[in-house]
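Read-outs: derived from the displayed coordinates by stated rules, not from any lab. Note that the structure is predicted; figures quoted are calculated from it, not measured. Cβ atoms are built from the backbone, for glycine too; each structure is taken alone.
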Structure 1
Amino acid sequence: MTHRIVVLGAGYAGLTAANRIAGQARHAQVTLVNARAQFVERVRLHQVAAGQRVREYPLRERLRGTGIQLVIGRVHALDPDRRQVQLDSATVAYDTLVYALGSAADSSPVAEHAYPVAELDSARELGKRVPDLAAERGVLAVVGGGLTGIETATELAESYPQLRVRLVTAGQPGGWLSARGRAHLHRVFDRLGIEVRPGATVTHVGPDGVVLADGATIGAGLTVWATGFAAPALARQAGLAVDANGRILVDDTLRARSHPEIYAVGDSAAARRAGGQLLRMSCATGLPTGQCAAAAITARLAGRRPSPLRFRYVIQCISLGRRDGLIQFVHPDDSPHEKVLTGRAAARVKELVVRGALLATR
């Protein structure tokens, strides 16, 4: 009897899982459901925001010869009792589900007039508007000093030297880096003319800039919202056990604790390293969790005991425009070494890592 495996989401984790399962699981039909017909390299969306042309990869081409059935549609509801997924105009049934819907910008009511760069459409719209603002030598504010905020601010400042970029963050940008990493980051900010406003909490975003908790205002013709990510509400609404950020609680093989027929991977999973450390949302964790879930599913279907997730951090890669970068070497728990790689060499390494992630989805 054919075992029906449905994978929701064709990002790094979902595409990796689908391809691995299709190549290893006998007597299984794999169906991949995605809202778009193309695979988008999410780690390049800050380049899209800067108006750069970024290649999109048709999913049908990437799945050719795998036997995977591709369904294009947006997921509206999940019914774990009936083991069904409700799409725009269709219902897809499953025996085993891989939940890989990723994450979206951690939006806030105060950010009504801001552009997130976590989604392709918003990044494209921002990319269309930036040139006019730059031509006016206007101000663009980036709210958030994490990886997304840093990469977006530096990409825009390098692409549009006449644009005045202001990085607004509640903490210190790159505060998790080593002293050498922070020093290089601030040298890049100075070289690109990025004005950094640390220790600032944004309470409102309007069409003309942002308002801070202390009542001060920062003028801006455009505002980018890059304060973090959150999982979609679908899993919580379906009754799955999730954490405070909506990520599905899973065991060490990525199987949902509340629903053993469901696996969660990538940003959708509250996956942990041995010892209990929660993995951060990132491409670096998406690929190995997709691989682990695929191996666990195929092992259980074959009557074998699956292996647990084994993961350690090695580096953090940060692009600082097209000609500069920062590779922060880290301990297995993601805490920084003092060792870093910077400049053009780091930019080349980051590009190789991004290309390697694309290849790994095969």
Structure 2
Amino acid sequence: MARSLEELASPFLKGLIPYTPGKPVEEVERELGITGAIKLASNENPLGPSPLALRALREALPESHRYPDGGGYYLKRGLADRLGVTPEHLILGNGCNEVMDLMARCFLLPGDEVVIADPAFVIYGMLAHVQGCNKVLVPLKGWTHDLEAMAKAVTPKTKMIFVGNPNNPTGTAVMPAEIATFMNAIPEEVIVVIDEAYIEYVPPELVPDSLSYIRQGRWVIVLRTFSKIYGLAGLRIGYGIASPSMVELLNRVRAPFNVNALAQRAALAALDDQHHVASSRKINELGKGYLFAELDRLGLHSPPSAANFLLVDLKRDGQAVAEALLRMGVIVRPLGGPYLTTHIRVSIGTPPENERFIEALKTVLQS
């Protein structure tokens, strides 16, 4: 008898649970018979894209029949000037997820150990799993990466370490001095992936000089994105900063034309719109302060967030609360696993969205 499709697939797919995306807002409204739903589940910028990015998109549309610049010439140079590196230090991706996928495909082999905080961004563990690696999960300490414990978890089999800073789903960031101590403790042959998707939201005193390790020649890649504060999540564009030798290896497995032309043009324009970045940061800080205060009045705990979302402990089934909020047109992210069954993650929205979330939450908790 012929083997089944499951038997023909990679054995490392066994036990791997697909990432579950949320439904489109329009479909949620249709299914529940509601209108005016608000989405606070995906950590998107509530102000939307930069006006400069929107103008660049309109100007680029007539050239949509052309393939994109496969090397990202102009965007890489814009980023290089901003970051103080060379274009050869940069790799563009269809979101940071693709750059992480390239890292896994390039460097991870069956039997390698990958050190990951727990809980952290689910994709880290998925990439290690599908490559046949052993995941070494290190519990958070005070809802923050326990970098000392992660360093101690390194063995001769350790190939890669993922550090989300700020961490998703907790929003917490580590002190720059802790990063420095951690890097001093890590063997030079271990690859460190520092995911800074939310770094533009982080207060200045918490921003580490992660690029200094790349300039020192360490095997580090720093990941950043245009999906968060720049408001271009729908265009899927992120990038990695690493040594030219690492970038050259990643380019060997990168698909041609992996970042579309519209995304490149919009990202380059958004990079120059510092007014939009400042406005986005300001509304995020105001919203964060409001939500912390209101949640505190409700007796609910949330770790100190350096990002654009909060992890909220509801002290009851988080999935049930999220479903009740959904029926009221407020979309948040329910979590789970061994630590987060009573938690939801909520993105910081506009003032009216934040107020609506709190009022809906009050109603659900009272009922």
Matching task: -12000 is the computed value of helix-only ellipticity at 222 nm (-39500 (n - 2.57) for each DSSP H run of 4 or more, over all residues; to 500). Pick the structure from 1, 2. 2
Between 1, 2, which one scores greatest on relative contact order in percent (Cα under 8 Å, 6 or more apart)? 2
Read-out mean projected area of the Cα convex hull in nm², for residues 43-218 alone, computed value 14.0, structure in 1, 2: 1
Identity of the structure behind 14.4 (criterion: mean count of other Cβ atoms within 10 Å over residues 131-138, calculated), options 1, 2: 1
